[in-house]
Structure 1
Amino acid sequence: MDFELSTEQAMFREVVRRFVDEQIRPVAREWEHAGRYPAEIIEAMKDLGFFGITVPEAFGGMGADTVSMALLFEEISRGWMGIAGTIGSHSLSCRMIAEHGTTDQKDRWLPALATGQVRTGIALTEPDAGSDLQGIKTRAVRQGDHYLVHGTKTWITNARHAGMLPVLVKTDPEVVPAHRGMSVLLVEADTDGFSVGRDLGKLGYRGTESCEVFLDGCRVPAANLLGDEEGVGLKQVLSGLETGRVNVAARSVGIAQEALDQALAYAKGRQAFGRPIAEFQAIQLKLADMATEVQAARLLTYYAASRIDAGGRADREAGMAKLYASEAALRASLESMRIHGGYGYSTELDIERLYRDAPLMAIGEGTNDIQKLVIARSLLAED
């Protein structure tokens, strides 16, 4: 087993790390507290091709492997996790279109998505349906060569800046089981009846917006039915969420690593009772636990990514990575705050932002309790 990054992956990580150090870190704290949208950073990411990380080279993207995708989100999240959100659901959507879209849909959307000229996200969650996607109420009725769509989505990342959103709908609400009546429609933002509501207030995950989206009689061309096939929408979404969970796991690793790095630096420099607090056993035990958990989370994440790259199912591995890494991020951010003492609670340092960003990792892309069920069912299904 090879636990080392390839030369190309290591070089890519260095490019991303340099970008984060030069363009994200210097402004992250000020812009996050000011609620400033990171337009300049997003333009720089377009120039670097980050919006095309999951778009095949044939359509102008990087066509990168999943391990490289994980490296991208880990490094950006070390600088400012909210920035990772601007390309997170975008990358998931691009992968869905690349894997399930028709030739015409790929030709139409992927080149513009690869450059970031057109941005996207994914509209799944509803006010009364989060983890239980089969409970969505958004309805799409076929009328000739169009679908008439009614419904509401919420917590939609990139909603205000998306040119198009894949929307999970019910095309047959009566069929049993419910997933057989679910489809994905690619809804353009300038469609009559499509509107973006308020930005939802959040504890953390700032830098990108999370909004309500309303579909009030939207007429969506039937040609925008993903894959030109009804009834397979949930299957298409779940295949994307498998990669999305690696994405969230990688972001969690970035948060946890940054919490550890800042704790180490502070412990070496902070003096108490005439010596650095890093010399006290109580601090050393915390640092050792944090470092071990960060590395374990990283290896789980890279392994899940490599399983996807190998072409096999990785729902169990992705679930394990997301579960463990997000819990590690929660623990690391809290322990780093404790090591910093009162300074960790101050808005003048980055620790409090890590502490606010970490909880979303345990919620997004399926809560951690859902991940445990996915893992358990996978284990029980084995012969």
Structure 2
Amino acid sequence: MEKQTLLQGILRAIEPPLPQKKDWRIGCVGSGFIMRDCQLAAYRDLGLSVYGIASRTRAHSEEVAAQYGIPHVFDSWQEMLADPALEILDIAIPPDKQLEVVAEAVKHPNIKGILCQKPIAMSLSEAREIERLCREAGVAVAVNSNMRYDQSMRALKYVLEEGLLGGPVLGTIEMRAIPHWQTFLEEYDKLEIFGMGIHHVDIFRYLFGDPQEITAVCRTDPRTKFAHVDGITQYTYHYANGLMATSLDDVWAWPNEPCEKDTYIKWRVEGTEGMAQGTIGWPQYPAHCPSTFEMTCRAFPHEWIRPSWDTVWFPDAFRGTMSSLLCAVEKGEVPEISAEDNIRTIGCVEACYRSIREKRTVGLDEVLEED
């Protein structure tokens, strides 16, 4: 492979698939930060058609509708589902509330596809119920695991599939950042892995497949005032072929004034034929900070390959999660980030918490087979 061919392949890989039809009538449930600042911004940039919106507060829904030119505001998601013109449902509410919405949505034959927020549910049983309801109703359901569309992760996936790194030996993610926890998380005792770490839990599966075993440890975050199990976490995937993938999620990161801030997310994958590393731009949001990627390998000796792009994780990655769902609906296929696949991500999350609770390494099959 020539260098120019490689760079062109990487830049193609980071672009989301595009549906043939742009005027699918999308109804949005929720008007908080993720919907307002990320999803709707991404849909606008793609030229998609958002038909309606509903949230807990009509005034907030009207404000967001005015910002994005959404023609219909509903008093409730139930009222919106009753509109037969609706075709695609986009849910961005707390994860423990999603099953109720999905269970009602699948009763409406006009609904062709549903995009659930991640995590899809706070338990394996509810995740499986969402998948079952949609499968039996013939409704495509996808999960908004948007880190899979971060540009550096798409680039990494491409070079892994091309075999340029050889067999993966070690993958690492180091996150020293300060998530602004959503207030609804105060209702849960499970904080970091379900709230932020799930991105990394899922991305290891995207890159390398299902692990055989998982080991996790944690401590509480001394700055977070509400009760929780996991504030700062480290979890390691063990694969049958010897590969290890480990993430350190440090949300303490910065003890506040007068200390200087140093927040970042770094990743690295070492293989038998090369290695790749980079950064995730999210900790600098709302500053426009693209993620980065660089690799060195035997195929291109004594040089670094450094493609660049101007798109960013927030909000541009959200183009991919919705557009891939729309492509699946058009083709009658299972979505790329399907609920069926995401059940195994929830299984990995549960394995992490069991490992923490029981102070041992936990097999993924042990969790998936008993629920």
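1, 2: which one has helix-only ellipticity at 222 nm (-39500 (n - 2.57) for each DSSP H run of 4 or more, over all residues; to 500), as calculated, at -17500? Walk me through the intermediate numbers first.
Working: 1: -17500; 2: -10000.
So the calculation was done on 1.
If Rg/Rh (Cα atoms, Kirkwood Rh) computes to 0.99, which of 1, 2 did it come from? All intermediate terms of the calculation are to be shown ahead of the outcome.
On the way: 1: 0.99; 2: 0.96.
Computed on structure 1.
Going by distance in nm of label points 7 Å out along Cα→Cβ at positions 195 and 267, which of structures 1, 2 comes out largest?
1
Work out relative contact order in percent (Cα under 8 Å, 6 or more apart) for each of structures 1, 2, then name the structure with the largest result.
Working: 1: 16; 2: 20.
For this comparison of relative contact order in percent (Cα under 8 Å, 6 or more apart), the top structure is 2.
Name the one structure among 1, 2 that mean count of other Cβ atoms within 10 Å over residues 259-266 of 20.6 was derived from.
Source structure: 1.
Can you tell which of 1, 2 yields 27 when percent of Cα pairs over 22 Å apart, for residues 115-202 alone is derived from it?
Structure 1 accounts for this read-out.
Tell me which of 1, 2 gives 6.2 when you compute distance in nm of label points 7 Å out along Cα→Cβ at positions 123 and 275. Spell out each step's value before the answer.
Numbers: 1: 6.2; 2: 4.3.
The read-out comes from structure 1.
Using mean count of other Cβ atoms within 10 Å over residues 251-258 as the calculated read-out, with 13.0 as its value, let me know the right label among 1, 2.
Of the structures listed, the value fits 2.
If you work out mean count of other Cβ atoms within 10 Å over residues 67-74 for 1, 2, which one comes out largest?
1
Read the figures in this text as sums done on the coordinates, not as results from a lab. Everything numeric here is computed off the predicted structure, so don't read it as measured data. Cβ atoms are built from the backbone, for glycine too; each structure is taken alone.
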